[in-house]
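Read-outs: derived from the displayed coordinates by stated rules, not from any lab. Given the structure is predicted, the values throughout are model-derived calculations rather than measurements. Cβ atoms are built from the backbone, for glycine too; each structure is taken alone.
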Structure 1
């Protein structure tokens, strides 16, 4: 590989101490943006297929013709929120994101990536821990799409595992409208979690999404 063919060096755009105490970094690599949390890669703007499929799979599980209110846990680079807003069935989107700096980036470097979410009147972004928010809210939703950490079996941030235990699933059952669906993104298969979902919800579908390298991403869709 010649020097001109070598991968570009990452350029740090911004960094901050996150809500959980680790360093949160936004960096550019060539034309792409990456979010790094405490040294661990979280997501980038290269593709987003599985983040979009998270929303599409949840909406596909709803009764036909149903207008949907969608809750998204985890803002990231905004691919899931944009997929929801682009669907004609979706009337409103609520996004719950823990990190204030990620929300700020969506009014700055990340704004063009997802079509300026902060300016869309149908989209409201809440800064909160999603499990705490679920426990306190009295809102209900037709579809809930959760992209928290790297999935049930690959937790980077302490405390995120609460979402994937019985306590978190009970909160989800409470906010989910009859006939609704909840979808979980995972970077790897999580068969024990799928079994727990089946016991709590009744119906579970597994969607594998091919990625550029390695094993497919996985979306678990549970319906009431």
Structure 2
């Protein structure tokens, strides 16, 4: 059995229709681990769907629903799109942000849907998100591990300024008065995120992010799926 991952995050096609597959219903136990040292995940969205739909696609412009998630952590639009197309979703299984090095575990009955996707905003970033795109759910019982990358929605410049991002109380070590890491967008499509730059100056410099806390490299998460 091939344990393959097809990673990425892209906006769900609202034109497609989710149809039942020919596989038996899949009862999954899913564990998501935040593998970063200083980045929070906003509430997670996990979706089960068929192969004609995706949450996002690299190299294409983000949808309004993906933009809302990537810039502000709002998963409602993507969740509604999945549900309206006949898919199944689990929202916010961690009952709030998933902190660095933290884990959440939950059950998911995916029915006859053959693919699994996941998304959540990365904080602090301008429009970064963790994503899994259309991973084929194995039909063979067992435990499967998938490494998840961080992606850039391409909808906002990565200026790394505190005034440009959501700033809930749990985001610490943010500075102020930065001049901005980026002045213009370098890529307006969904792509692998270059990571935060940050700096050591909390009152000036280019970035308001602390390089010792808020830098990160891919993968940003690990997802373990137990097919029962």
Structure 3
């Protein structure tokens, strides 16, 4: 293939992805639950194709080529695009307040959870590791409280998922919940089985057992191996 060409489905969706990437898994799960036909192109992140810069100059996954030829990047942008294009999948609520509450929940993860997975892994100094672990636990307490609030709302339907059933919150965050596997392996981190984390643990267990999660869940060892690159002292 010429470096001026790249593979795509004519008049269809083409998703450029990597099964081990938690961001790419967001797009995979959005397409799956919305049952959207698409061509899947797996991108080797260690040996990216020469043509991939034509799809995404940032060389990140996921990326999406739409039937019109437009290319979208960034996982949440793609997931929300899929949700908006397929309202019958009920990934997102039509209610503006409920959508805003969900966005706040996702933002809570983006600031209080996701970054600290990587900071804990990358910290060599034990004191720094413990500091980041405590920050992550504090974030998990906030996430647990927000889940409790949501499950008391009519849209929460008493759980165990954000909208009572698998939806956009789980599409957006389940792959990052799965990253507790390498975090436990390399840094011995676990979430306490105490009341203040009860809602998060309930949600997490529901995610781990959901077919929508396990369909794209990497095996533990390949995931652990993939995250070794973030651990300087491994």
Comparing volume of the Cα convex hull per residue in Å³, for residues 62-101 alone across 1, 2, 3, which structure shows the greatest value? 2
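If mean count of other Cβ atoms within 10 Å over residues 94-101 computes to 12.6, which of 1, 2, 3 did it come from?
Numbers: 1: 20.8; 2: 16.0; 3: 12.6.
Matching structure: 3.
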Going by distance in nm of label points 7 Å out along Cα→Cβ at positions 166 and 214, which of structures 1, 2, 3 comes out largest? 1
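If helix-only ellipticity at 222 nm (-39500 (n - 2.57) for each DSSP H run of 4 or more, over all residues; to 500) comes out at -16000 when worked out from the coordinates, which of 1, 2, 3 was used? Write down the numbers at each step before the final one.
On the way: 1: -6500; 2: -2500; 3: -16000.
Structure of origin is 3.
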